[in-house]
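Asks: Scrolling down, you'll hit the structures one after another.
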Structure 1
Amino acid sequence: MAMTPVVLALSRSGEPTAHRVAKALGAVVHGRKGRVDQAEVIFDDALVHARDLFLAGVPVIGVCASGILIRAVAPHLGDKWTEPPVVSVSDDGSVVVPLLGGHRGANRLAKEISAVLGSVAAVTTAGDVALGVALDAPPAGWRLANPQDAKPAMAALLSGGGARVTGSDAATAGWLVDLPKGDDLNITCGAEPAETGPHALHFAPQRFALGVGCARNCAPEELKALVDEALREAGISRFAIHSVNTIALKADEPAILALARDLGVPLRLFEAEVLEAETSRLANPSEVVFAEVGAHGVSEAAALAQAGAEGALSHPKRKTANATCAIAETQAPMTELRGRPRGRLSVVGIGPGQSAWRTPEVSRLVAEAEELVGYGLYIDLLGPLAAGKPRADFPLGGEEARCRYALEEAGRGKNVALVCSGDAGIYAMGALVFELLDRPGGEMGVSDAARRVEVVCSPGVSALQGAAARAGAPLGHDFCTISLSDLLTPRDDILRRLKTAAEGDFVIAFYNPVSKTRRTLLAEAREILLEHRPADTPVMLASNLGRPEEYVRYRRLDELEVDEVDMLTVVLVGSSNTRLARLGEGPRMFTPRGYARRIDGDLRHVGNRHLGGEGGSAPAPAGLPRSISGQKKEGAA
């Protein structure tokens, strides 16, 4: 399991059980409002809350009826290999049922909970029930080389077949000792490569730490070829590699990042002083390397640093023109990670605030983050996803400090989420993050460590999109957005863009339309637009979109008043073609794209070219509705 589970308490009768489970797992209790007395997080709707946690990839333990959890997540089921564990526990704790994610930790979690509660874990996964083991979920420190073959292998054993366990590490593979004996399935356990297939599984003990180094912008193919050759000559399976390890200076080295991805193992980074402490154990210490990076070795030292005092250098450094690699070995499989990961900054847009408009990817990135950074209100809008997480709140106006802090924390190896409302790339922090990374070093930029972090940008529903959806379809044709804030943009530039957009007859979305001290630009924009489009052009004012206090109203352009607009309002001004449709549920604003003209032209083409005169008939052109294309237009004869 990648993340700490959340324990849901839905009633007072189940509350004591929820707290016992949470204490044992180091988890937090989320409680239903009005139904529980104590909980770190309070929620209103159990179905929505469980769904949001599930979509974010958070393991969910519900002290409640199984049906509640099933109804919450059922519409979102897709891939059993990626879905987080979902476990239900009866109020009295007597029964624990892993509902989803059995092979992603749910079965193990259920057994752990049942041991704490002294109850029954109702595990139904066939392998766990009949054989006491799931072949596609080996214990920590072991890796299955061919997981795609686990299903037919399990089927063979469940059909009455038996397995033969062999290999150099077979004696240490204790979880396999109770499998039925036979020749239907061959299981090899060892660090050396082995033949695999539907009837031949190979489990590799991860006893080897791979250390690497390379020149800046070394070709990924060169490093990969070096490592492949080293493993081949050493007789080590790639699945026995525990991690790729290097100096922190190489956190953003493309060749090293590609190697870790190719091997499917973590990348771990060590500072120069940590590597220098391994000098006495190096086979090839180098004064040249020390002068360059502050340590007498990189690949050998990094491998040893990961293996620890119990490890030894089994394969000293080998090199090409631009790359080096070395391998350290331990006697037992490695189950922990030393060093630190490459830092990651996720620049996320959470939409207007309501969870239904937040993308699953954003929810997942927030749930994975070790720290949340942003304007306090935006972090608060995350609700349960922010509960219990370290957070750094910054005021409005502290945008640069906010982004710099997020980058520097990620530079220390942390997983940080920079939280923005709407879309992070639209009038938000995304551009400022990259501006800081692009600046030269020094006081105005960020540290070298910050420049080496991974930056992930994830889209959100912008205020523009939210307003358009509430209105109907005002963005059905060309549109633009203009910020009316002259805090960062010269006033003359704003006026020039206003005039150009007005002349181009764009639908316009105004961001930052007014503030307490800035009241004139919106009025000037109205007057400029009235020079180019009708006075009755529809305008939509949308405030607090997606929140309980949402307020949407429509005005004519000539009746737009500055005083009914604030900083939480998006102003959508239609083009000269935008209209309001008076429908049963109220007015809906839309901008035609021109389909009516196209259909009219197509019909005239049909009449002039294909109908063959008055009373003639011909098949309708493909794509035109029968009710339209079958009509005879005036002038068609």
Structure 2
Amino acid sequence: MLTSAQPSTRSQFAILVVSGLVVIAFLIATSDIQRESLWNDEAWTAWAVRSPYIRDTLQRVQADVHPPLYFLLLGVFGRFSGDSVLALRWPSALFGMVALASTYAVGKQLFDRRTGILALILLGSASFFVYYTREARMYTLLMALAALSTLLYARWRSRPTLWRTLFYGISVALLLYTHYAGALVIITHLLHAIIVQALSKTGQRLKWYTLPLPYIAAFVLYLPWLPIFLTQMRSNPNGPLAIPVPTDWATVAALVLILTGGSWGLFIAPFVPSRAIPRLRQYGSQILLLVLWLLVTPIGLLALNQWFAPVYQVRYAIAMLPAVALLLAYGLRHIHIPAWLRLGASNSRYLAAGVAAVLLLWLAVVQLTVYQELWPSKPAWETTIADMIEARQPLDATITDLAAYSPSAYYNRQLGLRRGLGLDLSWRLHTPAEVRSLVDKLQPSDSIWIALPVNTAKSWQVAAQLDRERGINYRSSLGNMVFYNFNQTGTGDLQFQFGDRIRLLGTLPSDQPLTVNTGGELCTELNLYTLTATDDSFSVGLHLVDITGNINAAQWDNGFSTHAAGETVSLTPCLPIPANTSPGAYHLELTVYNWETVERLAVLETGGDRPISWGDVVMMQPVEVLP
């Protein structure tokens, strides 16, 4: 009776330990889940799931570069919990707990319970893991499905029954419906199956027709989304809108830094006083699976990034994070005190357990303490917008242009940035004449606020129009947005410079458009003042762009040459207007850039106590091109 009851007791105790560890990990993950504002991608998530209709969510996701599963699940959660920051983020924390439980189960399946528990602790304390449990995106769901599908793969590989084949095939389909990087996890399983199949003895191999069955099932389940996937790839040939990351050793080093917290020696230490390496023969298939799981995803992403499209982002590699924890747990599990120390078998086991415990605690503490260094704070959208609302009087007029999927639009919905008298410019593109007419309707107001994006012509035109007759008593900016209050005291407060090098002299040009005929020439005058000495690596660009900012109809680029600090430099650029230019509304766009790197100097508004970021272009005078 004791023998039969003992496994059950151990199993119950293991369940209690795992449950307690998952609860602790949940508390860590959610401790600061509301502290930071939503950032750009999370605001897009909030917009994508805002509609109560599934078809609307699917249409918005189809226009993006991601599959729909996460957004559909979040939409279901949102019906019950709303769209607060907590409501948007807590599903990610729950998916993270599923990842922890699945990682434990994989460790138990491949090795034993103790390895699974060690892996759970290591994964739950990883800063990479904690950060994405606090973000309203699909990455913890991707990680959870990567671990769950690997568990189902291992069980299917050991005994490929019909039900195991079906469940594994469903998990593979769910991976593809969550993130396209999930395909690399599937490739991991395929490679492992092929290698093990080739190296196994004849009697241990799967039947030839068994191997493709779960993948055929997954393909059939994925068929409804396949045309949309192909459309997304054609519509986004340059990959996601995120800033491209080069495929080089610096990128690899950054990934290693995030995985190890900069303490890579600690990740090697468990394998030094260990029997992990000698036992590779015993666990060869299991270790091969983990190594492939660890390597295929980042290598595949970097290869696609190098030769196909700039698709690599470190967050896309999160699917391999459980493999890091499992390999490290395997090393900790087999720490061994050599016999030549003559400590005795019992003492050696206790000492080995103590060394493993110290290393485990050290690794967990290091991972958690480097969190703030590796994962910078998100932009403080909530604080910035709340400060403007507090400073604004309820009846003050407000001019806004908030993209529906932006953080500013989300916090407008939450806090009421546009409450009261307002002019919304976001619903379509406006010509300079339309902008001028709309702003004139608000001119009788004593105080006019703006919350506008930088690098757009109408934002600059609004600012120039208000600045011509008003003063400024409030300035703020964040990301691609500026927040100002123009009152009826004073004029001409806006002053701009390019980085800390060159100042644009005078006020902004008139909001009244210049006119030029197609085939003609448009000339203007620029007066610049050098704040520091400049060399010949800088150029000035004056471009004629349409109201979308995307079509460059004409341009003038000229080297700025060498100047000492304190010089006034006058330029008279002339832009030849091609005869095939479409008549209509345009804007002059001024930039200063390094001609070797094509990197633009930041545009700063310096009329107040501190510089305010205005992107990297100064939108000059409107231009009307006539036939």
Structure 3
Amino acid sequence: MTLSKQLMLLIAMMFLAIFALNFYISINNIKEYLQVESEITAQDTATSLGLSLSPHMYAEDDGILETMVNTIFDRGYYLEILLEGAGGKELVRKTNPKTFEQVPDWFVEWLPMETATARSEISTGWTVAGRVHVTVHPGIGYLKLWQQAQKTLVYSAVALVFFLVVLVFIVRLVLIPLGRIERLALSIADGNFDTIDPLPWTAEIRNVAVSMNLMSGKIEGVIRSLNARLEEVGDRMRLDEVTGLEMRATFETEMKQRFMSDGKGFVFLVRIDELGEFASTHSNAEVDAFIKGFVGAVRKALDDRNLTGDFLYRIVGAEFILLAECQDQAAAVALCERIMEHLGELGDQVGKDNIAHVGGVPFDPQGTTASMVSAATEAYEKARLIGPNSYAINEQGSNAHDLDTWKKLVAEIIDEQRFEVDFTAQAYALAEGETDTLVIEEAMARVEDHDHEPLPIGTFVSVAETIGRIHAFDMAVVRLVLEYIGASNLDHDVAVNLSFASLASNEFRSGLYDLLQQNDRAAQHLVFSVTAYGATRDLAAFRSFIDFAHRNGAKVILKRFEPRFIPMDDINKYHLDYIRLARVFTEGLGSNAEKRRLVEALKQLGELLDIHVVAEGVLDDDDYRVVREIGLTAASR
């Protein structure tokens, strides 16, 4: 019941209580007044009638006695008039029936009135000649009492309706600010930190509004501070301090997404030759300047070839990897020629003949990151044999299946449902005494070729998207997971991966809706898993899918989370249930203060936004100890 209804009910009950008390007292007072009035009337009538009859009492059979009694009795105010002679002989008796036609019986029973009776002696000289008894009819009193009660009720009802209308208006006027306060609270929950302006005029509600404004501002300030810390620490962890380039973790993520999106181009492995020897004869500042000059030379080559949007990563020390969108072998050769030309210019500046070698390989959507790097390394070794500042490009990747074979195999596996689901990455609670409590595990599809050799799931999904069969595959996996949850009667959550193509498809959502409705209990423990990089492909579709999942009782986890994909200022808009940190944030956590500060800030942000933060693949015991100290929700090992 709303506050306005409660207030109106309370005031109406108070009004009715006061009215009932006043009504009862008023009616009783009127009743007592009428009672006294009837007694006085009875006595006055008895006295006057006695005096009128006194001269005629010598002859008891005189007809004038009855005539005089009838004259008084016919006025209709009396229940009975009795005239007795000297010996108590009844001379005249007039009686009215005790009926109240205009007054309800229940009213008479509720307010019983005593019948007023008076008597008067009739004297003739010094002798008592008789007595007259007068009983007033109570019907008159009841009629007046009933009329008064009706008027009181009508006027009170009109007053009640009038004041209730006025009360509704006033209460709504007073409570309008409470609606604004409620909307502000919901807005804060949605991550929008608005304020109430102008402030309400009611003192108490005004104080609440001021408190809500202060709370909104403080929470916004805390989240902004945490976001700033996260971005600052995240950039330091993600970017190379000397060159400002992304490092290995970002490269691996980018490769996974390129496999998922059927990417094209070339992968180049670039190594600075004899960097250690150069560092031994030069200062740290000179070495840093040389490395920056090397990166600048590669970037100039990319600019020359209009490839400014491509990616260069510093993997470790003197090793770099370049992902370039070269359309064919000739474009890749032209790029390498420009790189060597600018490296030669750098060599002239630093007095070094041999700067670097480059090995390249075409991007293979059906390959793996390891196979691509291995092929690029082979090409690099060939380049070293050619001579200083040389390059070599392999003509094809090393994947065992060609694209046509992949398409046929993927379609066959999906049509025949020839795959299984493994449950891995069990994340257990980190709270003291709850480390045996399973919080969430991940469902991973496992596919094999005809020789029972495992196929890379990223490549499988990429080909399934290419041939338009990814929706059927994802739906089948979700169905298997729901059956597993229902059959096992699980208490923990299970995450299932979705391709972004399925996530953004209305057709897929329509089928998924029916599946979730049929398995509504199991859906409560189903968590749809989306990579942070994948979500950035269409954040509006991602947000829409989260709302869809929540409406159907399911949850959403954002995995491999890194602040560079989704700005921390925006994370509160998505109403996530889980965030699973990329392994780069927990590897070496026990000895890296920067990482610890980042994870602590993420944990605090999760608490503010009611998001469970989970760590993935924490292998080192020292890292696991720190994760527990920080207080994340759960971690897998």
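Asks: Here percent of Cα pairs over 40 Å apart has been calculated and equals 49, so which of 1, 2, 3 was it run on?
Replies: 1
Asks: Out of 1, 2, 3, choose the structure whose coordinates give helix-only ellipticity at 222 nm (-39500 (n - 2.57) for each DSSP H run of 4 or more, over all residues; to 500) equal to -18000 when calculated. Can you show the working numbers first?
Replies: Values: 1: -8500; 2: -15500; 3: -18000.
Computing helix-only ellipticity at 222 nm (-39500 (n - 2.57) for each DSSP H run of 4 or more, over all residues; to 500) on every structure in 1, 2, 3 gives -18000 only for 3.
Read-outs throughout are calculated quantities, based only on the coordinates presented, and are distinct from any laboratory measurement. What you see is a predicted model; the values in this text were computed from it and never measured.
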